[in-house]
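What follows is a set of structures for review.
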Structure P
């Protein structure tokens with residue numbers, strides 16, 4: 001019972017961390033799967049880890065590990081969305097050198113002329129570029145609220161999201177309201193994982209409706225955990241603008 005209770009706690013940590021950090025929930029309008037979009041190119045965003053029975057004996061605290069794994073799935077969502085933005089045939093990049101703070105504002109204002117209600121701007125963490133973003137704070141055009149940075153233009157608050165090692169990107173993306181629909185499959189709508197016999201696994205009973213967590217206990221004392229979400233990012237490319245930056249040197253990734 002001790003092992004079973006701690007498995008439940010670990011799975012719960014994964015689920016709650018995923019929902020806490022989910023970029024699909026932040027950037028997208030969530031839509032349930034239906035027969036109308038069954039032919040969409042859904043992706044599976046999984047994590048898998050093998051642990052020991054002893055890890056669930058009560059002598060080890062797995063809360064931090066579970067949170068990292070849930071956040072890892074959320075980062076996978078983000079990176080998949082970026083990959084959708086980078087489809088060159090639909091979203092043409094605009095070649096731009098590293099812009100000044102004035103040029104960043106100009107990019108936003110030019111996009112607003114297309115009657116797009118801008119909600120987010122994604123900025124790669126390059127020291128020279130991010131220095132220009134900080135200048136906007138000094139100029140009173142950007143403010144921090146609860147550790148989040150917002151640019152304010154024409155009474156619109158645009159959240160700044162920067163890259164890191166889990167969410168790497170090299171260009172500037174400006175994203176309008178309702179630019180992305182996230183079509184989410186419930187766990188019972190997900191196809192079985194290839195090369196895995198799911199009938200041999202236990203399904204965690206408290207899985208959220210759009211996340212599947214299964215696990216299998218081996219006689220060797222090992223436990224195999226698999227957690228995943230399945231979704232599709234349906235992008236309205238008229239509401240996303242990409243500025244492809246001309247770096248002299250590849251930006252270093254920051255934590």
Structure Q
């Protein structure tokens with residue numbers, strides 16, 4: 001009988017080659033979305049060894065962590081963060097589970113690399129707070145990274161929560177548009193001024209459960225990310241307005 005499996009290496013670390021030089025202890029991301037940590041300094045284009053499991057103390061800022069929290073890596077700040085506001089799926093990624101509480105003044109947080117918490121809600125979710133004030137946030141932000149979308153996605157729900165009341169003398173409606181990588185619009189989230197939307201009000205963009213039988217499902221093709229951007233800003237005097245945007249989806253199987 002032909003050999004069905006051939007041992008290659010232990011599962012706690014893997015051999016990889018990155019195009020850029022890597023520093024020992026550097027946090028990176030694999031093509032499949034998992035985090036990895038360099039075992040040692042490695043020159044550009046040279047195979048090196050990288051941890052994919054284990055317990056690590058990860059640098060952090062003032063963020064407070066509780067044991068059991070999901071921990072993300074903020075690539076621009078090079079530190080651990082919680083999966084709210086600061087994390088953007090375009091460059092940031094999931095790290096693992098916090099093993100011990102870490103207070104504001106702690107320099108690091110102890111993380112079980114790539115571990116998944118037991119119970120419901122195991123799928124990591126990015127949520128981003130969009131500042132809709134004119135010229136504040138002109139960039140798009142990834143809410144579902146492409147590496148999470150292996151088989152395609154059915155969009156279940158797209159919604160936002162108002163975190164700062166919208167206002168502006170010439171334009172008080174902030175709009176955030178959610179799209180797939182091919183720039184197909186999936187939903188628009190439109191806020192209004194203080195007379196309509198207060199803090200913690202929900203803005204509904206799409207709800208699968210509200211669709212009628214026979215209606216086309218909202219599908220994102222396999223391998224594509226989902227992102228969002230401010231497409232209409234508040235403007236004029238006394239401008240304000242922020243919303244946290246969420247996208248919930250089910251993988252196609």
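Every number in this text was worked out from the coordinates using simple rules, so none of it is lab data. Values in this document were obtained by computation on a predicted structure and should not be read as measured data. Cβ atoms are built from the backbone, for glycine too; each structure is taken alone.
At-a-glance table
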{"item": "Given 17.4 for mean count of other Cβ atoms within 10 Å over residues 51-58, calculated: source structure among P, Q", "result": "Q"}
{"item": "Winner on FRET efficiency 1/(1 + (r/R0)^6) of positions 35 and 163 (r between Cβ atoms, R0 = 25 Å, to 0.05) once structures P, Q are ranked, highest first", "result": "Q"}
{"item": "Origin of the value -9000, where helix-only ellipticity at 222 nm (-39500 (n - 2.57) for each DSSP H run of 4 or more, over all residues; to 500) was derived from one of P, Q", "result": "P"}
{"item": "Parent structure of the calculated result 19, given that relative contact order in percent (Cα under 8 Å, 6 or more apart) is the read-out and P, Q the choices", "result": "Q"}
{"item": "Comparison of P, Q by mean count of other Cβ atoms within 10 Å over residues 91-98 - largest value held by", "result": "Q"}
